Structure I
Amino acid sequence: MNKIWVLILLTSCIVSAIFAPELAIVAMTKGANDAVKLSISLVAIYGLWLGTLNIMDKLGLSDKIAWCMRPIMRFLFGKDLSKESNKYVSLNMSANFLGLGNAATPMGIQAINSMGENRTTANTQMIMFVVVSATSLQLLPTTVIGLLINRGSSTPTSFLIPSIVATIISTIVGVLLVKILSKIFKDKPENHQQTSSII
């Protein structure tokens, strides 16, 4: 994927330099400035909410959140979800509730690692987590609201209800599909001895 993006970038720069070099320089300069401004505005948003989540974790509130979300966790991931996985999944979902998709990524990686320890293929728990994280149920999309405020929008929350409805529907559909397909395609236990002998 990185190679594809580099190829697209180089091609666009070469074409622009050949047909409109004066516009290419202006576009690249303006794009760089806009990227820096966007990064600064996102740093403020993520700094606020990541700091809040970190304080919650230090105060032990993350464990309480995980405890409150146990019924949802059991429905989604079954009863054998470990305490560590439960904590990371709960924090990931909490960050997604706040519309902090990028901030949720580190906790998502830790959740996947704790679920898939010593595995080389994804199990149903891991697939369910990826689907829930990708459909990203958002009750308060703070990143988008912050960007709209930064761009001077007079109604930065006007999209809130359609966004909530859309993410609820996408999450429900994704969860149901995983539940149905997991009944058809059962998890297969991995043969670690066979894996080690092949290696």
Structure II
Amino acid sequence: MASGIKERIIDTAWDLFRKKGFGETTINDIIREAAISKGTFYYYYRSKDDLLDTLSVILDREYERLDAEEDKNMSAFDKLIYINREVHTFINDNIDHRLIAYLYSAQIIKDESSSLLDRNRYYFRYLEKIFEEGKKSGEIRDDLTTSELVKYYGLAERALVTDWCMNNGDYHLGEYSEKIFPLMIQGLRKE
């Protein structure tokens, strides 16, 4: 049951962040909308800022959905392009660029590790599966470890999100990713 309450807090918080903005959303707003007590909120989170680290939970849900719905006949390279476009469209449509910029900058200066880089995330397992499939089919280069390929993919993905944030979300992240990301990861293909 505890995970249900935690999920409700996360869902409520991110819905409010999207509707009202992070700065305008209060802990009391989250408590009221989630229909929980203040003590319950503080049992799971020390502050509203702690909820920013749950972005990985929100994004992993998208990766799980995409994995379940993916066209199994799609090539590994096309899957990488597809999931990048879909997740970047999700980010564009649901998460304020300022919030991601704040989260990224906080990750750079804080001492503890980021949940976004937690290798146990669904995101990493999903990408590893795709890269392994691509290696087996001869489509993805095999002179790099799967871990190295996933790391490069993540770097390219974060570069696009960072640029979007630095440009104040002035363009559609998913549409831009669809054009640029294939060029960025072309080197992952086996020659």
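Thinking of I, II, which structure, once distance in nm of label points 7 Å out along Cα→Cβ at positions 21 and 77 is computed, gives back 5.7? Comparing all candidates, it corresponds to I.
Work out the source of 1.00 here, i.e. which of I, II gives that when Rg/Rh (Cα atoms, Kirkwood Rh), for residues 45-132 alone is computed. Considering all the candidates, the number was obtained from II. Across the set I, II, distance in nm of label points 7 Å out along Cα→Cβ at positions 61 and 165 reaches its highest value in structure I.
Assign the value 5.4, calculated as distance in nm of label points 7 Å out along Cα→Cβ at positions 29 and 85, to the correct structure from I, II.
Here the read-out was taken from I.
Figure out for me which of the structures I, II the number -25500 belongs to, where helix-only ellipticity at 222 nm (-39500 (n - 2.57) for each DSSP H run of 4 or more, over all residues; to 500) was derived from the coordinates.
Numbers: I: -25500; II: -22500.
Only one of I, II returns -25500 for helix-only ellipticity at 222 nm (-39500 (n - 2.57) for each DSSP H run of 4 or more, over all residues; to 500), namely I.
Identify the structure, out of I, II, from whose coordinates mean count of other Cβ atoms within 10 Å over residues 5-12 was calculated to give 17.6. Numbers along the way, then the final one.
Values: I: 10.2; II: 17.6.
Clearly, the read-out refers to II.
Out of I, II, which structure matches 0.65 when FRET efficiency 1/(1 + (r/R0)^6) of positions 53 and 69 (r between Cβ atoms, R0 = 30 Å, to 0.05) is calculated? Going label by label, the one that fits is II.
Out of I, II, which one gives 1.10 for Cα Rg over 2.2 N^0.38 Å as computed from the coordinates? Present the calculation step by step, with values, prior to reporting the outcome.
Working: I: 1.30; II: 1.10.
So the calculation was done on II.
Here relative contact order in percent (Cα under 8 Å, 6 or more apart) was derived from just one of the structures I, II, and that gives 18; the source is I.
Bear in mind that the values in this text are calculations on the coordinates, not laboratory data. All values reported here derive from a predicted model rather than from experimental measurement. Cβ atoms are built from the backbone, for glycine too; each structure is taken alone.
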